[in-house]
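Since every read-out is calculated from the coordinates, none of them should be taken as a lab result. Computed from a prediction, not measured in an experiment: that's the story for all the values here. Cβ atoms are built from the backbone, for glycine too; each structure is taken alone.
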Structure P
Amino acid sequence: MQKIQTQGVHHITLVGASRQVSIDFWEGVLGMPFIFEQPNLDVPEESHLYFDPGDGRLITVFTNESRQIDPTPNPEGIGNVHHLAFSVSRATFTQAAQRLEARGVKHTGAIDRGIFDSIYFRDPLGQLIELACYKFEPPAGLTHSQVLFEAHHLRVAEGAYNIQEAHLADAIERLVKRMQPSLSEDREARRAYPQEDAGSEKRP
C-alpha cells in the first residue's frame, strides 16, 4: 500500500450567496483578482467564481442569486472548517486593522503567534478569516515549512511551549550551515570585535 502524495493546495471552494457579494469581499476587500467564471458543473443554475489569492492557487465560490447574506458565525464542530488563513506582507499587515475598521468590520487586533502575527475577522457570510504575516523569510531555495521543521526540533529540545523568534533565527542559521558550503573549516560563531580596555571610552 502506498500514499497518494499531494503537491500543494489546488483550490478551496466555498458556498457563497450572490455573485456580487462574493466579488465585493474576495476582490473588493482582500484584493484577490476575479480571474474567471463559469457555471457550477454540478448545479447548472449556480455560478462558479474563481479568485487568485496571490500565489496562483485558487479560491472559488459557488453563488446563487436566490441566497441571502447570513452573517451567523460558521459552526466549529468536528469536521467543520475553523478558519481560512491568507498570507500578507508586513506592510499590508500594519494597515489591516484600520482598513477593516473603515468598513465597520470587527476584528481581534494583532495577535502574536510566535512564528507569525495574525489578525482575525469574519467574512460577510460568517466564515472566520485570518491574515497572517510571517516573522521570517526562509533562506533562498528553502521554504517556510523547512524552517519551521527545524525550529520545532529546537523548541522541543529546549522544552519551550511554542516556537519563539530565537528558535526561528537559530533554525535559519542551521539550515544555511547545512545547505551552503564554506571554505572555512571552523564555522562556529565568533566575537569578531577586539576587546575594549575596561577604562576605554565606548563608541556607538
Structure Q
Amino acid sequence: MLQKQQKEWSFVIIKPDGIQRALIGEILKRYERVGLKLIGLKITIPSSKKAKEHYMVGGEEWLENVGKKASASYERKGEKSPYRTYRENGLAILEANTKYLSSGPVVVMVWEGNQAIELVRKITGGTEPLTSDVGTIRGDFTLDSYRLADADKRSVRNLIHASGDVEEAKKEIKIWFNENELINYRLISEQILYDVNLDGILE
C-alpha cells in the first residue's frame, strides 16, 4: 500500500528582490491555488549569521557541491573557474548568498501538502530565471541569469528559495520557526483533495 504524503512540509523564502518587486501576494497565490496549505508565515530581516546558517544546513558537502556546479557552469561557457578548488568557489557563493539574503526583509513560509517539496519546486521553476519554464514563478516574474550575476559578482536574483528535499526542509524550518509558530488546522478544500470519496456533496 502506498504511503500518503499529504502531510509533507516544504520551506520557502521570498527573498529580498521578491519583496521589493511587490510579488508576495502573487507568489502565495501560486502555491495556494494548487492546493497546498500554508501552516507557517512571517516577515523578518535576517542577520548575516542567520542567513549563513540557512545556507550551511548542507555543511561542507554543500560547499563542495555548489562549487562543483559553478565550476561546471564556467566550463560550459568555455571559461576557466577563477577559484582553485570547489570549496573555494563554494565559499565565494556562500558569501554572496549570505549578503543577498540579509540585504532586506524576507517572507518565510511552511507549506503542507501531498509531495509538497516536489510540487513547490515545480511551481517555483529552475534556479536560473532566464532558463526557467514559462508558467513557473521564476520564469514569469524575473529575468536574471548566471551570466549577468557573474558579471556583477553577485548571487542570481531568483525571488525564492525552496527546500530541495524533506531532510533539508526539516533543518531549515528549525532555523526559522519555533514549533508553536506552525499551525495545525483543517481546510474544507482538503475534503475534495484528499478524501477517498466525495460522499455528501449533494446533501
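What the table below lists for this structure:
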{"quantity": "Structure with the greatest value (metric distance in nm of label points 7 Å out along Cα→Cβ at positions 12 and 156, set P, Q)", "calculated": "P"}
{"quantity": "Test item: mean count of other Cβ atoms within 10 Å over residues 36-43 calculated as 16.9, pick one of P, Q", "calculated": "Q"}
{"quantity": "For -7500 (helix-only ellipticity at 222 nm (-39500 (n - 2.57) for each DSSP H run of 4 or more, over all residues; to 500), calculated) the corresponding structure among P, Q", "calculated": "P"}
{"quantity": "Rg/Rh (Cα atoms, Kirkwood Rh) - highest-scoring structure of P, Q", "calculated": "P"}
{"quantity": "Which of P, Q yields 1.8 [distance in nm of label points 7 Å out along Cα→Cβ at positions 28 and 44, calculated]", "calculated": "Q"}
{"quantity": "Origin of the derived value 2.7 (distance in nm of label points 7 Å out along Cα→Cβ at positions 108 and 140; candidates P, Q)", "calculated": "Q"}
{"quantity": "Test item: Kirkwood radius over Cα pairs in Å, for residues 76-147 alone calculated as 14.9, pick one of P, Q", "calculated": "Q"}
{"quantity": "Comparison of P, Q - label where relative contact order in percent (Cα under 8 Å, 6 or more apart) is highest", "calculated": "Q"}
